[in-house]
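Structures incoming, each one as structure tokens.
Read-outs: derived from the displayed coordinates by stated rules, not from any lab. It should be emphasised that the depicted structure is a prediction, and the values quoted were computed from it without experimental measurement. Cβ atoms are built from the backbone, for glycine too; each structure is taken alone.
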Structure P
Amino acid sequence: MKLNKIAALSSVALLSMGLAGCSSSTTTPKPKNISYSQLSSYKSRKKVVNKDLAKKLKKDQKKAKDGDDDYNYSLYLYKVQTWEDQTIAVNVDKDNYMNLSTKEKVAVGQSIDTLVKKTLKENHVKGKNIFITIYDEDGNILVPAYNYVTLKFKNKKDQEEANVPVEYQNALDKAQSYSDNMHMSKQGLYEQLTSEVEGFSKKSASYAIKHVQANWNKNALEKAKSYQKNEKMSRNAIYDQLTSSVEGFTPSQARYAINHLPK
């Protein structure tokens, strides 16, 4: 009897040890915490995060469609996914998104920020100083990398452009159009912007001239080609016309144009 008791006890002990062994072998280790900048190196983790973002966005969209106004931000979004260098890429419905006021756009961005940081935390990714870039359906940037918590742009240039008065931006757009289509000189652009026709202030025009993307030599050459082809003018006459107050190109710009005219 004693032997049987010992044998029974031994069987129970062995069974307990076996169960304990099985239990320890099936315990899932806690994922390693990583920073957002490391996420690209953990491709499987990145894939899971992006899949989780898509799943959460879909749920929020359903809640919004069911009448929960707290999730209306999601109705402007097509996709949210992790990107490089601390940035989250978000594709939005351009027409509806652009009709929002600045305050409403910021609210949408803050909701995206909350969604992203919650998802990153659940996937053991540290998401500090996340910047969100808003794209349209075709991948064109609508809002550069912007931190919707601190309300700051990632790049100083984007910050400066965001603070540009509407009047200045309108002057720049006009200047760019005149340069691209009419190949005007720097002086010509300034005079056109400040003329009665356009009516921009001197400060707005100066800002536009400073920031317009133009190659003055090439603008002079395009003007020279036009005078050569359409007005049948000589090279000397073209030079004089380019450097006149009418066109306003510098002597060096005019010389460049003359030297590069078709023979």
Structure Q
Amino acid sequence: MKILKYEDEKYEVIVQKNVFIKDKTSGDYYKKNLDSLTDEQLSNFKTYKEKVSSKFFYLFLSFTATMFMLNYIHLIKLQKELTTVIFGWGMWIIIAIYFIMNIVLHELGHIYSLKFFGKNFDKVGFKLNFYVFPAFYVQLNETYMLSRNEKIIVHLFGLFINYFIINILELINHFTISSEPLTVAFMLFSSTLLWNLVPILNSDGYKILLAFLGLDEYSRFKTNHWLVLTIQIIGVGLAVNSVVHWILFIVN
């Protein structure tokens, strides 16, 4: 089924696998089944024009996957070669700057890719996933009003920016500077990106998976799809396990 769109002064509606409605007055979003629209209502809809072609979308995915594979291969190679590392204050400062720079670029990647598709982010903030795991985030409610491919690009673009930047920096470092602190920073941040790709704990990988499958997460636990429920239960289990281990570590 082709993607359809309708918009007036009060509402914005997009029809894909489901019907998503944005109330422009309240800023609320609603999801309904396709059969909730009558043929008469559908006659007012126009074909949704995606800003990127399918060819560009798959090229983007392929290029991102290639950067990830090269990053991972080099990371494994470095782990075998770098046996001892001395963490002095200078190294920690470089690692901190490296992480802060990449976190900022990551969130900007989400923001500007969303703006490219004509939408705006809601807010940037800091939270504890499952009340345990610290994370910076950008609230991207307007992704509901994008096509599946556009959603995936927005959720993936932060990782795309990170892999592009750190791989270029590592190439420069490897062939010119040969800075051990930069190498360590590359290794630590690359490991962080791997965890962000795993589809749990509200990661980018989780959001990409939901967008790819056309699923959504609801605030009411029981209303979620079985796959979303499974991932949420795993997240709760990881949170409980982490808290227990922290308590045992402090006690001992």
Structure R
Amino acid sequence: MPIKQLDDDECHIWWADAQDFPVEALRADLAATEVIRASRYRNPAARRQFVTACWLLRTTAARQLGVAPAEVRIDRRCPDCGRPHGKPQILGTSRPLYASVSHSGGRVAVALCPAVPIGVDVESVRDVPVAETALASAELAALRSLPMREHRAGFARAWVRKEAALKATGHGLRIPPDKVIVSIAEEPAELLDWPLDLPSRSVRLHTLAPGHGYIGAIALLDESRSVRVSESDATRLCSSYAEEFTVAA
């Protein structure tokens, strides 16, 4: 599967299912800091998600930069503690290339955009806890107005929209999630209010299609609404790489 070359006014999200990919194959292109961080995951499924996300980010970014995946320079330093678990930043580019990564259950998302800062988030509906304390009073009322069988999906929609918006600015959960107010219904996805100086209208939320059992959203700091959003499945790309690695080995 060819990797899409992004136009200046485009944002693209690649989806992959990490469950079937051997960690040994995909981590061959990772940086030493990524390999070390992967080794600290005690849960094999979580380790596989992390490695797949690192590899997919490197591979898709490499296509945009015209370099090998191992040559992509990524800075993940946390602004608070300096450890490598912050929002990924692609370095050494002739034009901006904003990136965001998320994984939940077996699903991995990597988003790239040359135009504006972005944040992507995905959640497994089955696994997400309905944490009412993460909701503002208006959101909680909207959630309770839904049929009981839709509460988990409704909360997941709210959560991914909040996380995506805070990832786009780089704040993450340093901002209390109940201070970020979003729409609960399936459409339209909208940031209604938050405590940051940036007006909520400057953040465009877009509902994604991560696959059955998952809910996803992307946030773009795009007041002009000029950036196009598209998605594709990268599972075959990962599978092909793993097969080539196995044959070569």
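Worth a mention:
- If distance in nm of label points 7 Å out along Cα→Cβ at positions 178 and 226 is computed and equals 5.8, the structure in P, Q, R: Q
- Percent of Cα pairs over 31 Å apart - structure with the largest value, from P, Q, R: P
- Identity of the structure behind 4.5 (criterion: distance in nm of label points 7 Å out along Cα→Cβ at positions 42 and 114, calculated), options P, Q, R: R
- Entry that produces 16.4 once mean count of other Cβ atoms within 10 Å over residues 50-57 is calculated, selected from P, Q, R: P
- In this comparison of P, Q, R, the computed figure 23 for relative contact order in percent (Cα under 8 Å, 6 or more apart) is attributed to R.
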